[in-house]
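Heads up, there are several structures right after this.
A short reminder: the numbers here are calculations on the coordinates, not readings from a lab. This structure is a prediction, so every number in the text was calculated from the model and none was measured. Cβ atoms are built from the backbone, for glycine too; each structure is taken alone.
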Structure 1
Amino acid sequence: MGFFEGKTAIITGGGYAALKDGSAGSIGYGIATAFAKEGANLVVTGRNEQKLADAKEKLEAAFGIKVLPMQADVAAHADNAATVQRVVDAAVSEFGRIDALVNNAQASASGVSLADHTTDQFDLAIYSGLYAAFYYMQACYPHLKETKGSIVNFASGAGLFGNVGQVAYAAAKEGIRGMTRVAANEWGKDGINVNVVCPLAWTAALERFQEEYPDAFTANVHMPPMGHYGDVEREIGRVVVQLCGPDFKFMSGETITLEGGMGLRP
């Protein structure tokens, strides 16, 4: 076990999903695995109760930690503040503390052009990503202030580089980056560091994207210079754990690209 033994991490979008070859294909699950290996108890949220139950079963059996699965969906026309507060209250009731918040959840209608995007499609991305991060950050703030905890929010190269067919997704992710920078300035005095990760990993969602929107996939998804897509635990999850640990506590408000060389920026 490691630094996070006896501590608690909330991971949104943390359900288990498998690739066609049977290996883990969810960034959220990869992050959860990395935290579990460090001894953290986990709260995993998502829409699909079966994926959450699968994550709980696999993680508890493999690592001897406790996992609280919470079905939660931030969406238009819902009482989202209450939904998120229910998750946070359950986390504190179950584990007594919150040490890390990872806002990984995101849905979108990728492959639809800006001209053809509907309001409902735009809302899907903004609510599931940007609003979800906003509500979770607000609800977790008093608890993270007590533990001098950390937040990692997920953005994307889609926003950094303006990917074709991903207008709402890109907008949500760039909103998350802006909110992260504000939080870094406002909450630094409380001992909370807040950073952004932009990942490129081979996931079940990316497999579906390739099948459903082949033209958009070809236009946007390229093989990184490293010659492979990231592994959801080893090359994404472990970095997230490090960003929440003591070695990177002085880093805040930054955007880290984990894209095997695809995310090069000046």
Structure 2
Amino acid sequence: MWLQTSCELKFVIEFPTPFVMMLRPRSGAQQWIAKEEFLLSPSIPAYEFTDDYGNLCQRMVAPPGEFSVYTSAQVMTSDETDVEPGGAFIDVQNLPDDVLKYLLPSRYCESDRFGEMATKITADLTLGYDQVAGIESWLHDKVKYMPGSSSVPLSAIEVNQQQSGVCRDLSHLGIALCRSLSIPARMVVGYLHGLEPMELHAWFEAFVAGRWYTFDATQNIKRVGYVATGYGRDAADVAIYNQFGPPVFPTLQTVTVDKV
């Protein structure tokens, strides 16, 4: 499936403001970036680096006045979302070194607090993929997906208490539940074709049967058309932008995902 993605952010800047952005997808096992565009207005110097999680990040200092960022990409994604019912649990001692960090508690995923709950949710399920699928199903049934209901990330504990949240909040709880069972899990942000309402999206991946698999408790069925722009332990690692100094909020944020 070929997709055309775009995101535009507009700000009004009062003082010179440093930004670190994470808006450029990169090619990988599940997507191929054939063409892309990244525009800053006004045109200012920008420096790109790769963070500890392999994400492309852009550093810049926005000048006072109106400032906008526009990015678009033409992406080839898989026509199917891979599933692996019965996929094996990988013993911790056999996990790749770069996966181990996704077992530990993090700022928004307090996995050390969910062992008993996760064990109950996944009782009688085969260790590995089926446990994660059981967690995904439980989240979909028990935690209400409410787009636009929170402007700041909620931790897994907070989501479990209020039983509702946006996509990143449901992902935090899913990640914490997986990690509490010694299944590596990470957050992904990016685009999803056909998402309603259309906005940037978050889901999670779990490492079972020797690779990462996609899970998304906000959707009724397995979907296709995901385009990832960032991976991390939780929302603190995958913000589409971090701004430093007096708070600045977008005056406009527009996201599109179209089939080519």
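What the table shows:
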item: Structure responsible for 16.5, with mean count of other Cβ atoms within 10 Å over residues 195-202 calculated and labels 1, 2 on offer; result: 2
item: Winner on mean count of other Cβ atoms within 10 Å over residues 11-18 once structures 1, 2 are ranked, highest first; result: 1
item: helix-only ellipticity at 222 nm (-39500 (n - 2.57) for each DSSP H run of 4 or more, over all residues; to 500) from the coordinates reads -13000; which among 1, 2; result: 1
item: If Cα Rg over 2.2 N^0.38 Å is computed and equals 1.01, the structure in 1, 2; result: 2
item: Mean count of other Cβ atoms within 10 Å over residues 91-98 derived as 9.6 - corresponding label from 1, 2; result: 2
item: Top of 1, 2 by relative contact order in percent (Cα under 8 Å, 6 or more apart), largest first; result: 2
